[in-house]
Structure P
Amino acid sequence: MNGLPDFLNRTPHEWMDGVIPLFAPDADSLYDRRSATVDIYTGIAYGHLLFGETAAEPLYTRMVSLVKDGQPRRVLDIGCGPGRIVYDCAPLMLESEFACVDISREMARRAWEILVQGREMALPAWEYRGRPGVAFSRVLRQKNVWVAQADALDLPFHAGSFDVVLGALVLCRVRDPLRALVEMLRVLAPGGRLVLATPFAFNDSGLWERFWPGVKLRDYLTGFGVEVDYWEEGVEYEEVIDANGNSHRYRVTVCGARKSG
């Protein structure tokens with residue numbers, strides 16, 4: 001599945017590898033400038049399979065549960081990275097259709113390789129982190145997954161196209177989080193569910209002022225006409241970055257909100 005689905009509101013300006021549509025200008029992201037970065041984040045996202053590490057699992061477990069609730073017809077994962085949440089959901093939700101987008105071309109390619117193409121891959125970047133010979137073989141060939149490169153601030157979809165819109169660890173990485181929220185809600189169908197996870201790890205003091213503490217995010221969502229029905233602060237999320245157990249630790253807020261019908 002990677003033609004042009006009917007939920008698109010425009011055609012791509014280019015195709016990558018002949019199968020991945022490109023809708024946004026090249027973002028010059030870290031993931032695209034440093035080839036090893038995509039391998040590192042693939043290892044982090046799938047650490048439970050590759051290294052037997054479960055430090056990140058509390059967050060993924062909550063997100064998957066919120067996505068699966070109600071058996072949605074269409075799910076959009078914004079900032080999908082290497083596709084971990086859809087990896088957990090798509091094989092169990094064969095009646096659902098999943099769209100995965102990331103502004104990074106290389107991340108979109110990796111999500112395609114893992115979720116749709118089923119291409120086994122070596123992850124040589126981990127050799128320099130004490131783990132030589134790492135390879136990811138438990139890839140999928142899901143016919144209910146579509147992957148594209150797109151900007152969270154300018155999504156190429158018709159309004160109301162998705163029953164669930166998911167943004168995991170992406171809100172504090174976009175240039176304009178408020179505009180991203182507006183776009184997420186634009187493409188969410190009436191009665192649909194927005195699922196967010198954010199550590200509020202902004203690099204900009206102005207964004208800290210606008211979005212933290214978390215009650216400010218709740219106020220934005222309420223102002224946009226969505227009802228927050230799930231809110232959990234302090235969910236532990238840990239990215240183990242080498243064989244010695246060094247890691248990045250975050251305390252993440254997980255939110256589920258329902259758009260009025």
Structure Q
Amino acid sequence: MSEIAPEIVRAFGYPFDPPDHGFLFAAGRGLRFVADGADPLDDAVVDLDGTSVSAGEALRCLGAQPGGTERRTAVVGYGSNASPQRLLEKYGDGPDSVIPVLRCRLHDHDVVYATHIATYGSVPAGLYASPGTVAHVSVSFLTDRQLEIMHVSEGENYHFAVLLGALDVDGVGAVEGAAAYITTHGVYGFGGAPVALARVRADQRCFAAREQADMLEELCCHLGEGAGLHEFILRAVRDDDHRKALVLKMRKNAVRHAETG
């Protein structure tokens with residue numbers, strides 16, 4: 001049996017195992033929150049190598065800078081942005097890359113597949129209005145510098161906007177004015193309706209949910225021109241012009257957001 005190319009493994013891996021608990025991203029690591037506090041950068045309790053310590057103490061032990069006086073923006077992470085692996089890729093393990101990431105429930109939205117292919121070969125996530133649905137996602141509190149980095153990483157496929165849905169955050173309660181990255185060109189629509197990410201939990205979900213590998217297989221059937229699935233993914237990863245051409249075809253079948261027509 002031939003070994004599967006690492007690009008294929010990565011494409012299938014999206015959203016890269018975001019944990020079902022809050023964590024403090026610091027020194028390139030995701031330290032699990034084990035107890036709430038008034039300040040997730042100070043008196044909240046995290047697990048540091050099997051020992052429960054305050055977040056402030058953990059940051060000192062890791063040589064990280066909490067930046068407690070800096071303004072932070074609440075940004076909902078519903079796909080790979082809730083994954084420590086992806087945060088490490090975006091922010092590195094430097095002393096100022098400290099981000100509290102808390103679990104939350106986003107009302108009247110679901111997490112669905114977007115209408116583009118990421119540079120690493122996955123069909124990434126998007127948000128879509130879904131009255132009555134409650135998506136179990138995360139919210140990151142980003143400094144202005146961290147927010148700039150996130151804006152660049154999201155590219156032209158998303159725009160940054162304040163969410164209308166209510167947000168209930170673990171240890172904090174209701175948060176108003178939280179923002180998120182909304183797909184600019186709608187969401188995946190080859191079947192005529194949005195498709196939810198099976199790996200993201202949601203209550204009262206009304207959309208069909210599928211795994212990443214199944215979505216890529218379906219996309220390959222639509223746009224692969226006879227190529228096998230692995231060949232389809234590898235070409236999308238290794239040939240940026242080809243990937244962009246596929247994205248343009250996906251957009252023609254997108255399900256548009258109601259507020260944008």
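Of structures P, Q, which gives 7, 30, 33, 21, 8, 1 when P(r) over Cα pairs in 10 Å bins from 0, in percent is computed from the coordinates?
This value belongs to structure Q.
Looking at structures P, Q, which one was distance in nm of label points 7 Å out along Cα→Cβ at positions 169 and 193 calculated from, given that it came out as 3.4?
So the calculation was done on Q.
Taking mean count of other Cβ atoms within 10 Å over residues 17-24 as the criterion, which structure among P, Q has the greatest value?
Q
As an exercise: Kirkwood radius over Cα pairs in Å, for residues 41-104 alone, calculated from one structure in P, Q, equals 12.4. Which structure is it?
Of the structures listed, the value fits P.
Throughout, read-outs are computed from the coordinates displayed, never taken from laboratory work. Quick caveat: nothing in here was measured; it's all calculated off a predicted structure. Cβ atoms are built from the backbone, for glycine too; each structure is taken alone.
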